[in-house]
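Nothing in this text is a laboratory measurement; each read-out follows from the coordinates by a stated rule. Everything quoted here is computed from the prediction, not taken from an experiment. Cβ atoms are built from the backbone, for glycine too; each structure is taken alone.
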Structure P
Amino acid sequence: MTRGFYIGRFQPFHNGHLNMVEQIAGDVDELVLGIGSAGDSHTTRNPFTAGERIMMITKALVDYDLVTYAVPIEDLERNSVWVSHVQSMSPDFDVAYSNNPLVIQLFREAGVEVRQSPMFNREVLEGTEVRERMIEDGDWQSLVPEAVVEVVDEISGIERLQMVSETDSNGNRR
C-alpha cells in the first residue's frame, strides 16, 4: 500500500486542487491532505478555518474511490524542522506531492520522495483569483467543486471574506 501526502492552504479547495488529487489518485492507495496554515482564518489571504477547509475537502472528495485523511498543519516558522513537524502531525506517508519549490526542497533535504504534477489551468485556478472573485461578486463558483460552493454558502463565507477585505480608516487592507 502506498500513502501520499499533499499539502496546501486550500483557501478555498478549488478545481486545480481537485485535478491534482485526481492525478495523485492514480499513484497511491491513500492520500493525506495537509491543511496548511491551519491556525489562520478570517483574513483576505486565509478566510476559512481549518475545520471549514476540511469540510470542503471531505465533501468534494466523497465520491472518489480513494481513502483520504485531512490533517491540520499549523505554521512553523523554522524551515529546517518543518518536515519533521509535518510528519509529527500526519499519518506516515511514502511520497509527498507539491509544486512549491520551498516545500520540494525541504522534503528532499529530509529524504522524502517528492513528485510534481503539472498544474491545471493555473492562470485561473489559483486561490488568489478565486478569493478576488468572491470579494467582487464575480463567478467563483465555476472554479470550485459544487460541494465547496455549498460549504461556502453554509458558513456565509462570501459575506465574511467581503467584510474582512474591506479597508480600514487609513485605507489599508486587512
Structure Q
Amino acid sequence: MKKTVIIYGSTTGNAAKAAETIAAKLGGGDVKEVSSAKKSDLADYDNIILGSSTWGDGELQDDWFGFISEVKSANLSGKTVAVFGVGDQFSYSDTYVNAMGELYEAAKSAGAKIVGETSTDGYSFSESSAVKDGKFVGLALDYDNQDQLSESRIEAWTAQIIPEL
C-alpha cells in the first residue's frame, strides 16, 4: 500500500477516535491533528484522508481554518483522497456533516481523485452539503446518537477504500 496520512480536526475527541480507528482498520498510516499538519504533508503522501467534526452552522472544526486554504491551493492531482465527517444528525439535522462536504470540495478543487462515497441509508437528517447525487461524499459518523454503528461503518468504509489506495 502507498503511504497514507490521516489529517483530522477534533474538539471533543470523536473525530480523533475515528481517525485512529480508520488507521487501525487500514493497517497503518500516519495520523496527524490538522493543527500540526503542514502543506508538505499533502505533497509527501500518495493517499490522504481528511476528517472533521461539524460545528456551529455547519462549519469545519476550528483547527481547520488555518489549513483548509493549504488543501485548496495544493496540487493533489495524482493523489487519492477520502473524507470523513463527524456530526449530530438529530440536533443539527440541517447541517449534518457539512464540514465533510467542505473538505471534499477543497480536495476536489485541488485535483484529487476522491474515493469512499457512502449511502445515506440508516441516517436521519434533513440536509447536508456532504451529500452529492444521493450519497455522502465520504464516511459520515454520529457518535452522539449512533455510537454503536461507528465501528462497523468504519470497517465497511475502509474495506471499500483499501483497493483504491
Structure R
Amino acid sequence: MTATVPVSSVKAALRAALTETFDSVFGMYLDKGDTMWESLDGLTAEQVSVPIYPGSNSIASQVNHMIFYFDVMAQYMRNDPPKERPDWGLAWKLVEVDEEQWAELKRALAERQAELYMLIDDSPDEIFADPDVLGGTYGIVAHTAFHLGQIKHAKAAQGLG
C-alpha cells in the first residue's frame, strides 16, 4: 500500500523548517539562539566583511549568496526557470560591505524570506508534483542551514560567539 502525503503537509513542513532556520527555535534541529536572524543580529559591516580565511568569502558573501540562491529557486517555484545557467560565481564576488550595504543585504534577505514563504503558501499544489520543484524546496532548507552553519563558524573564528 502506498501512502499519499497531502501537499498541505509538505508546505507546512517546509515552512516549519524555514521558520526554525530564520526566526524561532522550537526543537526541530537548532539550539536556542542559533537562528539566522539571531546569528546576524548585532554584527557590524566590519565584522561581516572579514574573510573566513585570506582570499576567501565572508559573512556578507554568505548572505549575498543566499539571496542569489533564493532568486534562482523562486524562478523555478514560479514555473519560470532561468533561460541560462546562473553564474554562481557572481554571488561570491561581494566580500566587503559598508554599513549601508550591510543593512541592504539584511533587508534583501528578509524580503527573500517573505517571498519564499509566499511562494510556498500560494503556489498551486500541482507545482509540488514536479520532482525538481519539490526537491528544490527541500534544497532551500538544506542550503540555508548549511550557510547558517558557515556564518556560525565565521563568527566563532572571529571570536564573536
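Observations on the model:
- Parent structure of the calculated result 17.2, given that mean count of other Cβ atoms within 10 Å over residues 62-69 is the read-out and P, Q, R the choices: Q
- Comparison of P, Q, R by Cα Rg over 2.2 N^0.38 Å - largest value held by: R
- Structure responsible for 2.0, with distance in nm of label points 7 Å out along Cα→Cβ at positions 6 and 150 calculated and labels P, Q, R on offer: P
- Top of P, Q, R by mean count of other Cβ atoms within 10 Å over residues 86-93, largest first: Q
- Structures compared: P, Q, R; top value of distance in nm of label points 7 Å out along Cα→Cβ at positions 70 and 94, i.e. the largest, recorded for Q.
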